[in-house]
Structure I
Amino acid sequence: MLPEKMKKEFQFFNVLPEEDINAFLSFCENRQISTGETLWKEGDKDNYAAFILDGQLAIKKKTEFEGKHIIVGTYGKGSVVGELCLLTDNYRTVTAEIIASADLLLLSSEKFEEMLNSRPALGLKLLKNFFVTTSIRLRRSYDRIASVF
């Protein structure tokens, strides 16, 4: 059931054979999180990416005003978030809050390293997809910044 859902919800997994999807799933943790819960906070030192199977989350950034945040993005099923902390050893630069109960697959940096060692071709495909996703988001950010000026 889960491999079919992955193929349906994620463009990237749509092109992978079921064997690769099953291998990927063996490295992930499936977690359901309720509306209003926080997946991670800005400043946290955890390294994992979340693949949204269902639900929605908001990415928030602190402002210079004490206790205030601005929503910089909302993501729903078929999206991946947190991929930069999966690939680096940096602190979280944003907060991820669930805004509609979510069904997530979590991939930790440790499990990603295991994948790269045991299934390098799959790890490389996933890494390429992360870079494509990140470059699209960066391009959109540039467009938003340019529209302000």
Structure II
Amino acid sequence: MDQVGIALRKPFPVERLRWRKGQGGSGELVYITARDVMDRLDAVFGVSGWQTRYEFLGGRMVCNLSVQVNGGWVSKADGADDSNIEGAKGGISDALKRAAVSLGIGRYLYHPKAFDKSKNPAPWATPEGYEALMAKREGKSIEEWKKEYGKFSD
């Protein structure tokens, strides 16, 4: 995996995660905020290295998220309905977060074994555990790996 992919997929610190009740008694769901997504995009691509465009399509707010990689633009899109809590504003935020998942941001939050019933993360679902796992996969010490991949910290 390249540096950008690793940086995008890096888990968020546990204190940045939020929890809410799922619909229909599905238990609690973990999530990040749209600001967390923006901070990650800024850290990886810089303020001028990403952009969004929103459109209303078929009753849903769609976010077209574009990032600059190797001199070209890569775009991903996803949509969301208005949220029950913040209406249209929530739909815009949710569309951004959903588009960001297609780039790998926060995708680990959907893995069924990322957290136990007490909301404790699996070792690989923490920034430190993720870095250690990636270093091990590449046969490097954590210090060597951080020199190469640690520049995108947020």
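Computing helix-only ellipticity at 222 nm (-39500 (n - 2.57) for each DSSP H run of 4 or more, over all residues; to 500) across structures I, II gives -10500 for structure II.
Just checking, which of I, II has the largest value of distance in nm of label points 7 Å out along Cα→Cβ at positions 7 and 127? It would help to have the intermediate numbers written out before the result.
On the way: I: 2.7; II: 1.4.
That would be structure I.
When relative contact order in percent (Cα under 8 Å, 6 or more apart) is computed for each of I, II, which one produces 29? Only one of I, II returns 29 for relative contact order in percent (Cα under 8 Å, 6 or more apart), namely I.
Rule-based calculations on the coordinates, nothing more; no lab input. Just so it is clear, the model here is predicted, and its values are computed rather than measured. Cβ atoms are built from the backbone, for glycine too; each structure is taken alone.
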